[in-house]
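Read the figures in this text as sums done on the coordinates, not as results from a lab. All values reported here derive from a predicted model rather than from experimental measurement. Cβ atoms are built from the backbone, for glycine too; each structure is taken alone.
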Structure P
Amino acid sequence: MYAKHAVMEYIPGGAWTGEQTAAIIERMKALDAEHGFGFYPIVRKRSAALIGHAGLGYLERTPEVEIAYVLDDTCWGQGFATEVARALIAHAFTRIGLERVVAVAFPANQRSVSVMQRAGMTLVGKAFHFGTDVVKYEAKLGR
């Protein structure tokens, strides 16, 4: 899935090679040990198929913790990303003890923006990350 242009269109750097995928997966594993949170595989219950990854990480050289997700295009439109985003917000607040999390998307990535909205996040406004303009959403504890 990480080699698919459609899946990686809005991921900085675009599609990954096999080598890049392996290195990034190793980095995802290390983040949990470093920070107590990281990125994890999304596995479909019914088939045990890997359909993406999601998690929490520090937003590009900031102290803000970001929710991020990548889902295979064969699973788009089925509510998986929204379910994952809601679970990550709950996890951030109840298990990790955060009071705020953010998410960013390229303005043209309406699918991701819709996921943030359905997950209950509110618009912060425009921001600049990953070398480009993005929209930023947030979820706050108690809101």
Structure Q
Amino acid sequence: MAHIPYGYRTEQGKAVVVEDQVAQIRKIYEGYLSGLGLTVAAAEAGLKMTHSEVKRILANRYYIGDDYYPAIIDQETYDKAQDERVRRAEKLGRLDRAKEAEEKSVPTRFRMGKIKESFSDPFEQAAYVYSLIERKG
């Protein structure tokens, strides 16, 4: 069973809003945009949540609605919250935390030198033969 975000429940295979939770979600956005911290905004909305739980609510695109989830907040409010989140992170010097993934290349061509030695121990022979493999290109 898939997780359904806070503020919704499933009825007959469709997501519907839970009105009292919708009010709390809107209050979290409102509080955050008025300058409150994440956990303080949640507390003002009547919820005891961790920093990461509130951040997850603010970043959840389902709240602006899609084919399955009805909208709880409008696009403008969502965008303002994302801009505010980035602004605060920048002010605190936290934007450098997200690092771009380094491009990795997987070698696909190899060359193996001539086998010049022979060992009676098969493990020693295998280690020697593997040591002859070189990456090409």
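A few comments on the model shown:
- When FRET efficiency 1/(1 + (r/R0)^6) of positions 53 and 117 (r between Cβ atoms, R0 = 41 Å, to 0.05) is computed for each of P, Q, the one that comes out at 0.10 is Q.
- Entry that produces -13000 once helix-only ellipticity at 222 nm (-39500 (n - 2.57) for each DSSP H run of 4 or more, over all residues; to 500) is calculated, selected from P, Q: Q
- Value -0.64, -0.71, -0.92, calculated as log10 I(q)/I(0) by the Debye sum over Cα atoms at q = 0.17, 0.18, 0.21 Å⁻¹, for residues 13-68 alone, assigned to which of P, Q: P
- Source structure (of P, Q) for semi-axes √(5λ) of the Cα gyration tensor in Å, computed value 21, 18, 17: P
- With FRET efficiency 1/(1 + (r/R0)^6) of positions 77 and 109 (r between Cβ atoms, R0 = 30 Å, to 0.05) derived as 1.00, matching label from P, Q: P
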